[in-house]
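Enquirer: Take a look at these structures.
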Structure P
Amino acid sequence: MRKGELSANQLAVVFLLPPFLIYAIFVFYPIGNIFYLSFHSWDLMSPIKFIGWKNYENALLKDPLVWKAIKNSIYFLLISLASQVPSALLLALGLHKLLRWKSIYQTIILIPWMLSLVAVGLIWCWIFSPLYGLLNQLLTKIGLEEFTRSWLTDAGTALPLVTLTGSWKATGYWAIFFLAALLRIPESLWDAAKIDGCSSLQQFFHVTLPLLKSVTTVVFTLIIIGALRTFDLIYTMTAGGPYNRTLVMSVYLYYQGFRFMQFGYGSTMAVLLFVIVFVISISYLKFARKAKFEY
């Protein structure tokens, strides 16, 4: 190395330092500030006041809406997993069998994913509208008008419909994950299974599904993280109503921080949401390891 030249390690530091500083300023600092504010009381009008664990005590012991929001968040997560993973896998299997125009169909199923969640929420709000919504009009035309209702203001249907709307948007995206994994499986494995007399169902459970364990773990983990932090779709469609039936942690922390100006308490909600996402994600990954899921 000539005098004045940088070593490989020094050169790496020079190139990595600017993006690291940007990441620290816009990611690490806000996260650290949220943890800091969660131990304080602050409403923008008065000075920040340290109150220790009082926000956490109020949230976990005195605020019933916190537990309702946690329950709704878990419900949203479970329905998202139950609807998105099987439908994405079936969609990928169907695309894998196509011989022509496969790229066109892949583009079509990605269209919902390319739309913003706010746009998707507004589209489905129109579909579920009690006055001029497409769903109620369709039910009326086929003679099932007794089933028409105000879908998003009904406590029994609001959260399931919002969850399924999110699944409609995301399913095509996860299908591309599964399709990419299917294309990597050698055709000879399916041919050998056919020669051994395996039916299509047996091929799926004994050949296809085991070889998709890696991508399934990735998809499950990303759905868990995405579902628990979903805000814009729920806020656009129901804003947490009716009667807090669709109030999830992300919406509740928004209300506390930006509606009621309780930034300390809102930060506590954000920390609790982080803990929930972290615990569920790590628990699932540990389960995947014990189940010998390769990822």
Structure Q
Amino acid sequence: MFFTIPHKGIEQSNIDINKDSIGREKPQRIVSLSPGNTEILFALSAGDRVVGVASYSDYPEDAKNKPSIGGYHAPDVEKILSLAPDLVIAMGEVQVKYIQSLKRAGIVVVSVEPKNMQEILDAIDIISAAIGEQERGVALRSELEHKLSEVRRVTANSTSKRVFLEVWDSPLLTVGNKSFINDIINQAGGINVAAERNVDYTPCDIETLYSYDPDAYVVISHSRNASRAFINKADFADMAAVKNQQIAAINDDLLTRPGPRSFTGLVKLAEILHPEAIKDGEIK
């Protein structure tokens, strides 16, 4: 059985709050096929029922101790089946053929693939219902919705800043309008300078970056030097982000995994763009 959140809207599942779709008690052996879904499961206090996770599922700390079922783009179906799951939480597009294999083996699969902040909330609804933790799901959704509404409130009257978000440095990559990170930028009171690109991620050469002339340059930090060496060169002294010293970094996990911590990333990005409204993670 397969349920999904498509790009636009959401296909509602008929999974019962306390039992899965074939009438058994709520699932006790859950496999997660993405780090973001792993984080949702742990946030719903279902970590003790997770028996397998995708590579890079390293948050919270207990997730590191779970058996790995391989990478996000190519999960090991045989390994998944060996774990005897009664539920697999997948993501749609890149995992379609693996989802089909699991379905043919009789595994219940719930697939979510959020494309914006609203769909992250919807994904929490679907996953919490699928694992029989709807009450916790309602509480988690309420907490995250409050963060989102507060960020919107305090940035509503602020001037939106044009943002270049560096996903990778070599080659230089940023986000287009199909990435859910684009929505985080918008919700944080920013404008993605590459939003005209109808893709998830897009390369950017130095000339294009200079033509964007962003007000803020934000680096997704992968535990490396957070600022690009060239950004401080004299050739870029006239770039608005350099002149205004609006160069900052955010941990990659907070912006690249659609899940509860995306809302922490939202607050951090909003603080970078609107320090007058948010300080030390606290909304004024």
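Enquirer: Thinking only about volume of the Cα convex hull per residue in Å³, for residues 77-196 alone, which of P, Q has the largest value?
Expert: P
Enquirer: Of the structures P, Q, report the one carrying the highest value of mean projected area of the Cα convex hull in nm².
Expert: Sorting by mean projected area of the Cα convex hull in nm² in descending order puts P first.
Enquirer: With helix-only ellipticity at 222 nm (-39500 (n - 2.57) for each DSSP H run of 4 or more, over all residues; to 500) derived from the coordinates and found to be -9500, which of P, Q does the value describe?
Expert: The read-out comes from structure Q.
Enquirer: Upon calculation of distance in nm of label points 7 Å out along Cα→Cβ at positions 53 and 261 from the atomic coordinates, which of the structures P, Q produces 3.1?
Expert: Only one of P, Q returns 3.1 for distance in nm of label points 7 Å out along Cα→Cβ at positions 53 and 261, namely P.
Enquirer: Let me ask another. Out of P, Q, which one gives 16 for relative contact order in percent (Cα under 8 Å, 6 or more apart) as computed from the coordinates?
Expert: This figure was derived from Q.
Rule-based calculations on the coordinates, nothing more; no lab input. It should be emphasised that the depicted structure is a prediction, and the values quoted were computed from it without experimental measurement. Cβ atoms are built from the backbone, for glycine too; each structure is taken alone.
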